[in-house]
1. With Cα extents along the principal axes in Å coming out at 74, 32, 27, pick the structure among I, II, III it was computed from.
2. Could you tell me which structure in I, II, III was used to calculate helix-only ellipticity at 222 nm (-39500 (n - 2.57) for each DSSP H run of 4 or more, over all residues; to 500) as -4500?
3. Taking FRET efficiency 1/(1 + (r/R0)^6) of positions 58 and 146 (r between Cβ atoms, R0 = 25 Å, to 0.05) from the coordinates of each of I, II, III, which one would give 0.25?
4. For the read-out distance in nm of label points 7 Å out along Cα→Cβ at positions 50 and 66, a value of 2.2 was computed from one structure; give its label from I, II, III.
5. When distance in nm of label points 7 Å out along Cα→Cβ at positions 42 and 106 is calculated for each of the structures I, II, III, which structure yields the highest value?
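Each reported figure results from applying straightforward, stated rules to the coordinates on display, with no laboratory input. Just so it is clear, the structure is predicted and the values come from calculations on it, not from any experiment. Cβ atoms are built from the backbone, for glycine too; each structure is taken alone.
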Structure I
Amino acid sequence: MEIILLCIKVFLCRILDVSLSTFRTVLLVKGRTAIAAAIAIVEAMVWFLVVREALQFEARTWLDTLNIAFAYAFGYSVGNIIGGELSKRISGTINVQIVTSGKDSSMIKKIQDAGFEITVIDANPSQYSGEKYIIFAVIKNTRLKEFRKLVYSLDEKAFILASETKIVTHAVIK
């Protein structure tokens, strides 16, 4: 029974440790170092305490050791999934660039009517296509799905490029 409880503890603590680690890394990339530093303290404490306990446990069989190792490894795996999901919830900004498949001014109006601030540039025709727009927007990451769905409903052949933005100045973001 003792080995089962230890495996559960290792598994759950490893989930917590790795989730915090993943979340902390994303915060660092976004420039939120103070919060990341606080999370690092908790992360290191959890890791140290659970590893200390696991290493001090006197395994009776090779199978006991293997079970602890599996609990540790599976906790690591699940922690990555949970940490990744938590990281998606962090409020941030996304820089979105759209190249439309043609010129349709009603598309611009519909995007603006949906509450998105955009900048539009006319793109000259090339040997590959006719006139089109290049649209720039800076939006909250929580609205990216909604924005993409709207754009594709208006122009199913639009080319969309989205990237995380670390610094935004002089932009209106609703």
Structure II
Amino acid sequence: MDADGFIVLDVETAGGSMPNFPEGFRLLLTGTRQGSLYGMHTAEPASLALLRETLAAFDGPVVTYNGARFDLPILDRWMRDTLGEALIVRRHYDLLAEIVQAAGRRISLDRLCLYTFGEEKVRWDHRRNERAWEEEPQRLVDYNRVDLDLTHELFMRALRREPLFLGDATVTLPPP
């Protein structure tokens, strides 16, 4: 599979608390990356509809980091509430779920990337998301793009059957 054969997806939200998940979470943006092409979708109906159509028509894997437990439930909830239609993802590959399956534990995206290839996420306080989205949306877009790039690199390593380093353990993930 080449870099155009999958879509990396990551959402940015504001508010909410995990005991009420996904209630109370406000979707700010959804970033996607397919090969070298990036897409940024807002929570506006037309943008959400375009994202829904794109994902529903895509045959390759949609790749996330913790997407099964966060990104996809958030998107599904917002699409149901805004569009009256569910999110459709034909194939999903959640890197964190695969790591948990292989290693029996969770690890943050930041630590995994630092240990595996020496890169870190942008330092960010997610409590600032809503304010940043209102005052400097490009900063939140830039933050999201870094997460997309890191997730893309991890998935490429999984496709090449290269090891991922968890600090005190190593895993090789199965390809989709």
Structure III
Amino acid sequence: MTRADHRPVTTSTVPPAANGHVELRAVLGMFATGVTVVTSGRDLPHGMTANAFTSVSLDPAMVLVCVKRKSILHDTVLSQGAFAVSILSSGQEGLARYFASSSRPRDEREFATVPCQPGQHTGAPIVEGSLAWVECKLAAVYDGGDHSIFLGFILGTGRGDGSDALLFHGGRFCGVGSG
């Protein structure tokens, strides 16, 4: 099988889960996504980098985000019943890497060096310098394998200065202009 420019197209079947993660991640990584930081918690907030985020409905206004079940953030969203999503700009790759790192602090120090403000509706941290953000009340939770799919009613939104977006594609971060 070839494409119009005569470059070969690689095909494969999905191998068993234990061995298939590397190939599956490589394939799914070809879908460029925006990068967000999802947060929850007023008194002891937690956050994580996520690219599994999307709008669901305009009426009622809803979004979803997928959160790994074993993460501290997962339990925080469930206990708080609310979360916020900050959509990162191209200059915030360091924050994306920080919230994706398993070595970051998971106590009151987690947000000590992160420029943020508590959300007006949820108290969850909103990352300063973000392109945009939403605050949500948890509407439903669905099984998503090793993740939960959190569906949220949008309580409030905001936008930054319209700078370039941070994207994730092919296993690496890249920026794209708002053009």
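1. Checking each candidate, the match is I.
2. Label of the source structure: III.
3. For FRET efficiency 1/(1 + (r/R0)^6) of positions 58 and 146 (r between Cβ atoms, R0 = 25 Å, to 0.05), the value 0.25 is produced by structure III.
4. The value was obtained from structure I.
5. Checked I, II, III; max of distance in nm of label points 7 Å out along Cα→Cβ at positions 42 and 106 sits with I.
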